[in-house]
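These notes open a run of structures that come right after.
Just so you know, all these numbers are worked out from the coordinates, no wet-lab data involved. Just so it is clear, the structure is predicted and the values come from calculations on it, not from any experiment. Cβ atoms are built from the backbone, for glycine too; each structure is taken alone.
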Structure 1
Amino acid sequence: MITPYSISALILAYLCGSIPTAVWIGMAFYGVDVREYGSGNAGATNTFRVLGKKAGIPVMLLDILKGFTATNLAFFIGVTTTGGVNSIPYTNYELALGIAAVMGHLFPVFAGFRGGKGIATLFGMVLAIHLHAALLCVMVFILVLLVFRYVSLGSIMAGFTYLLGVTFVFPSNRSVVIYGMCMCLLILVTHQKNIERLLKGTESKVNLFKKKTA
């Protein structure tokens with residue numbers, strides 16, 4: 001049921017996702033708007049690329065926290081649903097809040113609606129909804145990153161791992177599976193240029209252990 005209370009929660013979740021951590025940290029500590037360099041995205045990956053891990057790690061963690069916090073507003077605001085916290089209506093509410101946060105990251109009202117690709121915020125959302133599937137995604141992402149050194153490929157593979165995980169490994173309700181399908185579609189859309197570069201062999205590789213030189 002849609003109420004002013006639930007609408008307020010969705011708006012709050014969107015505003016939480018809209019916090020442009022990459023832009024604010026880049027401008028506050030480096031005088032750099034990361035959207036003007038690298039891939040042009042206000043996300044953790046581009047922050048790593050442009051400013052190095054000292055800036056990239058905080059941005060990544062804060063972006064994850066945005067998705068996790070927004071999704072868990074279902075707990076914080078005291079949502080009441082029939083059947084308890086494990087009921088499908090409750091899960092739907094979590095999904096709606098998490099999606100609102102992701103939309104905020106993609107189109108942040110605090111940064112001229114120019115955001116990132118939402119992967120870290122998506123992960124925070126997944127972490128709040130399905131811990132085991134989230135950990136499986138992390139394992140796949142790290143493995144792909146270590147083997148191929150492509151963040152984009154790791155993100156894409158992690159997204160599909162989540163869908164396979166909630167469908168076959170940790171069978172979940174229909175809402176979570178449908179969300180997994182939508183998440184994969186979103187990742188493919190936001191990573192279209194990355195996929196083109198991967199196919200051409202021109203995608204940039206990363207080395208998180210390499211110190212950034214002046």
Structure 2
Amino acid sequence: MAYDLCVRARSLIEFSAGSPAAREASLIAWQATVVDPGYAEAYRLLAFALWQAWVFAIEPKEPSRSIALQMASRAVQLDPDDAANRWVLGHLFAHERKWVESESEFSAALAIDPNHADALVLYSETLSFDGRPLEAIELLKRALRVNPHPAAWYYWEYGLSYYAARQYELALEMLTVPSTYATASRRILAATLAQLGRTEEAKREAAQFMADNPKFTISHWGGEPACT
């Protein structure tokens with residue numbers, strides 16, 4: 001039963017990308033923790049769904065932010081040898097600006113599974129946050145070698161890293177890949193276009209992003225790690 005609930009939550013998280021589906025995913029994952037309090041994946045999925053909900057301003061930061069961190073920590077406590085549990089906790093630590101703890105968890109995840117493409121890509125985001133975008137780009141190249149048929153959000157992270165490295169033309173190329181173009185990455189695309197002096201296009205992308213994310217504010221974005 002808990003496994004079936006996690007399968008449902010996982011599919012919603014994979015495709016929500018900031019949509020209200022994150023709410024449904026968190027409810028389903030929470031139900032899975034009740035059904036089986038010892039099932040680590042349920043806590044991991046709950047943590048990630050709650051993170052999606054507050055980082056995209058679908059829900060208030062608190063209590064979602066603090067609960068997400070608690071749930072991710074619980075997943076690692078239950079199963080420290082699951083690479084996904086470790087990188088999710090590392091990802092949340094990055095959003096707390098706890099760079100040392102974040103790097104430790106990502107390193108643990110990649111020690112468990114060196115070819116975990118999702119872990120490589122999310123670790124690249126942490127490196128971009130930490131002012132190390134060139135290292136992030138190398139990790140992304142490695143992830144694409146491991147997974148040559150990536151999910152759309154891989155290109156989003158590629159665009160983020162190139163943006164952080166001030167390589168705006170390359171960022172634009174990644175952020176306009178058809179599979180990722182219609183996601184919440186439009187906020188990074190709008191910033192990229194602005195950096196390239198393409199102001200009217202930047203305004204259009206920003207307007208489209210706001211239509212899908214009406215609660216988003218610059219102050220909310222500014223409260224997150226640099227470049228999110």
Structure 3
Amino acid sequence: MPRSLDFAGAAALPLVSITAWELLFQRMPFDSERGGEGKSLLVIAGAGGVGSIAIQLARRAGFTVIATASRPETADWCRAMGAQHVVNHRDALAPQLAALGFTQIDAALNLADTDRYWNVLGELLAPQGHVGLIVEPKGALPIGDPYKAKCIGIHWEFMFARARFKTTDMAEQGRILARVAALIDAGELRDIHHEALDPINAANLREAHRRLESGAAIGKLVLAGW
């Protein structure tokens with residue numbers, strides 16, 4: 001647990017930190033220290049829990065980070081997490097990226113709707129680019145051209161895979177959390193919990209689910225206290 005955080009702040013980190021770290025630095029072929037230098041990364045749903053930590057990790061690795069958000073408050077949150085640019089995912093992405101000077105992107109994290117952005121990411125990603133996914137698609141995805149023609153790497157992340165299948169490297173997740181805790185305490189990463197509902201009871205649990213299901217939550221929502 002980071003010494004600089006209280007229990008609510010610390011509770012917000014493990015699931016999303018492991019997800020973002022494994023996706024960027026173990027599933028995708030980028031080094032956690034300087035692997036993003038000279039590269040662009042598009043983070044779809046940057047104000048969500050995984051997006052909030054992924055933006056920070058990517059910036060630290062040297063990426064130019066473009067996040068997507070659809071409201072002023074979520075756009076502000078993405079910038080506070082370190083995104084250099086924010087575009088609206090409710091509008092066409094290509095013209096917004098072109099206006100920023102990006103005719104193509106080196107990598108993308110689709111953290112929201114795998115089906116909706118599949119075709120557009122296939123067009124936007126550079127040859128030999130990479131896309132990271134965490135959301136199960138609703139239907140079949142065409143993985144031929146342009147993905148095949150460009151040799152785009154498709155990378156899935158599920159943080160429970162190591163535990164579920166008892167892989168030989170299960171202890172790696174403990175090392176990831178220790179590294180994230182150290183970076184938090186060093187001031188290189190920041191707390192991502194946006195609000196806490198107190199105390200932990202049935203009413204607040206229902207309210208937490210209501211907020212999450214609304215699609216308007218920012219960062220991580222934490223239940224705290226008994």
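Listing for the model above:
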| item | result |
| --- | --- |
| Value -21000, calculated as helix-only ellipticity at 222 nm (-39500 (n - 2.57) for each DSSP H run of 4 or more, over all residues; to 500), assigned to which of 1, 2, 3 | 1 |
| Structure (1, 2, 3) behind the derived value 2.0 of distance in nm of label points 7 Å out along Cα→Cβ at positions 162 and 194 | 2 |
